[in-house]
1. For Kirkwood radius over Cα pairs in Å, find whichever of 1, 2 sits highest and give me its label.
2. One of 1, 2 was used to calculate distance in nm of label points 7 Å out along Cα→Cβ at positions 21 and 37, giving 1.0; which?
3. Determine which structure produced the value 1.8 for distance in nm of label points 7 Å out along Cα→Cβ at positions 53 and 109, calculated from the coordinates; the candidates are 1, 2.
4. Suppose FRET efficiency 1/(1 + (r/R0)^6) of positions 5 and 29 (r between Cβ atoms, R0 = 25 Å, to 0.05) works out to 1.00; of 1, 2, which structure was it derived from?
5. Using distance in nm of label points 7 Å out along Cα→Cβ at positions 13 and 61, single out the structure from 1, 2 with the greatest value.
6. Upon calculation of helix-only ellipticity at 222 nm (-39500 (n - 2.57) for each DSSP H run of 4 or more, over all residues; to 500) from the atomic coordinates, which of the structures 1, 2 produces -14000?
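Every read-out reported here was derived from the displayed coordinates using simple, explicitly stated rules and does not represent laboratory data. None of these values were measured; they are calculated from a predicted model. Cβ atoms are built from the backbone, for glycine too; each structure is taken alone.
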Structure 1
Amino acid sequence: MTEVETPDDRRYTKEHEWAKTEGDEVLFGISAFAVEQLGDITLVSFDVAVGDEVAAGKQFGTIESVKTLSDLFAPVSGTVVRLNEDLEHQPELINNDPWKLGWMIAIKPSDASEQTSLLDAAAYRTHAATSDH
């Protein structure tokens, strides 16, 4: 596997999602490693709406690529405050920029300490380097 960009300003799950705190919100997306594994993203579907509650480790949507269909899981629990509606018509934003333009949902966390259980960037790099998928 080639080494892919992994920003230090966010936390990660073993399922290759990231969580970045911005003010009182946490943005979620998928890592560049996940994008590399998925290939060209063709569809993003959210199973939640603004105002819905999400639970850490529970599905909030799906992402489809030319290779596969994958579930998306919330890294932390809280209330959905924004969805990246640009992805509905431009799912390729995730391929082009998974760290900024390709974010998926923003939540107001119900327990900010949940993020401490996520991997830091160094631990995630190690995990990705040894991951089969």
Structure 2
Amino acid sequence: MSNIIALSEAAAIGLHGMALIAISKKVMNVTEIAEKIGSSKHHTAKIMQILSKNGYVSSTRGPSGGFYLKKEPQEISLLDIYEAVEGKISVHTCLASKEVCPFGKCLLGDLASKMSEEIWNYLSTKKLSDYL
């Protein structure tokens, strides 16, 4: 079976990694995060670096080092994390991302824009603190 809507692996790593860090009583290193979410250490490190550059996490080096939140969990929405990793969500009118429809009118109506808006609304209202 296929999914019509799916998160990219990068977005999934960002969202799940940030939630893990938020609930952890200690800093978490890349290996721990990658193991818990079932992702590669390399890809997890890349996503954590993006989140660090965007000001959501910071890290300490060394044997007891790892990542920690730079902001309070109630200040970080799932939308913040998603857009830091993937870029701004744009509302499309075509699920196939076509500019010209051979039928002149989308076969799916305004479904794409409704779905994009619904996802944006959900991600913008959910904070990391909701998962603690």
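1. Going through 1, 2 one by one, Kirkwood radius over Cα pairs in Å is largest in 2.
2. Label of the originating structure: 2.
3. Matching structure: 1.
4. The value was obtained from structure 1.
5. Values: 1: 1.3; 2: 2.1.
Greatest value across 1, 2: structure 2.
6. On the way: 1: -4500; 2: -14000.
Among 1, 2, the structure yielding -14000 for helix-only ellipticity at 222 nm (-39500 (n - 2.57) for each DSSP H run of 4 or more, over all residues; to 500) is 2.
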